[in-house]
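Chemist: These are the structures in question, set out in turn.
A short reminder: the numbers here are calculations on the coordinates, not readings from a lab. Nothing here was measured: the structure is a model prediction, and the numbers come from that model. Cβ atoms are built from the backbone, for glycine too; each structure is taken alone.
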Structure I
Amino acid sequence: MYYVNREQIERRLNVIPQIIEVLNQAEAKQNQNLELLYAFAEERALHLGIEVVTDVGSYLIDGFIMRDASSYEDIIDIMLDEKVVDGQLAKLLTELVRLRRPLVQEYFDWRKDGLSELVAGLPDALTSFAVKVRDYLDRELK
């Protein structure tokens, strides 16, 4: 029998709607006087998105005794291998987790543009991620 901390996974997945709301507002940048504020909000939303995805992936890996991950990208690869997520979603999530180092360690050089394509697709991807994780848990914990 597996010990999967479903409560902690749910707590993290429940943050996704707030992340999506901020990403949508930041992308819109309706008031140009607030451009810097939206840029920082977008950065934080991206960072939280990365943390949710990697935290949930780590809980799944630990709970289902999957192979150990060697990196954030490997967490996504393991979820793909274990059929938690599909290839298209894994590709986008990999792009997302690759932003962790620049966001967290190289923030002084963080570019404020050029992410619109990723940001535009992220709300749907995060929603899909939450659905797929919950479906996987339901399937595996029957």
Structure II
Amino acid sequence: MAEKILTTSATVQGGREGHVKSDTGVIDLNLSMPKGKDLPTDATNPEQLFAAGYAACFDGALNLMASNAKKDISSTLTSSVSLIKDPDDGGFMIGVHLKAEIEGVSQEEAEDLVDKAHDFCPYSKATRGNIDVTLEVVAK
């Protein structure tokens, strides 16, 4: 087994209508199931938490790839996570749309950096072949 660099945890009680707390207490949030397409404003949900984690991880990978290429960039990463009805079993699955807005490089260079980040990012590796992930790249 590979060397573990970090282990962290979060505990949930009550599922999607419960409460989540991280081992450090930094995350300490109520959870609420979306009602149709409306999101509650007083609680979060697993999709928002996943979107936050994926965006942060991907942006870190993107900036590492830029640094490795000796490119000075500024980036904003938006991760949109969708809850999708699974046509096979009637359950649910998720899909992700990652939008990278990058300043400091051309469109072609930005696309190359995003492709390299997608190959490197641990979230991208974990989801590869399991969920649909689309990439949108905007050079500014």
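Chemist: So if we calculate mean count of other Cβ atoms within 10 Å over residues 5-12 for every structure here (I, II), which label has the highest result?
Modeler: The structure with the largest value is I.
Chemist: Something else: Quick check on the output: -23000 is helix-only ellipticity at 222 nm (-39500 (n - 2.57) for each DSSP H run of 4 or more, over all residues; to 500), derived from one of I, II. Which one produced it?
Modeler: On the way: I: -23000; II: -10000.
Among I, II, the structure yielding -23000 for helix-only ellipticity at 222 nm (-39500 (n - 2.57) for each DSSP H run of 4 or more, over all residues; to 500) is I.
Chemist: Here relative contact order in percent (Cα under 8 Å, 6 or more apart) has been calculated and equals 18, so which of I, II was it run on?
Modeler: The correct label is II.
Chemist: Moving on. Which structure, out of I, II, was distance in nm of label points 7 Å out along Cα→Cβ at positions 85 and 109 calculated from, if the result is 2.5?
Modeler: Derived from the structure labelled I.
Chemist: Determine which structure produced the value 1.4 for distance in nm of label points 7 Å out along Cα→Cβ at positions 45 and 125, calculated from the coordinates; the candidates are I, II.
Modeler: The value was obtained from structure I.
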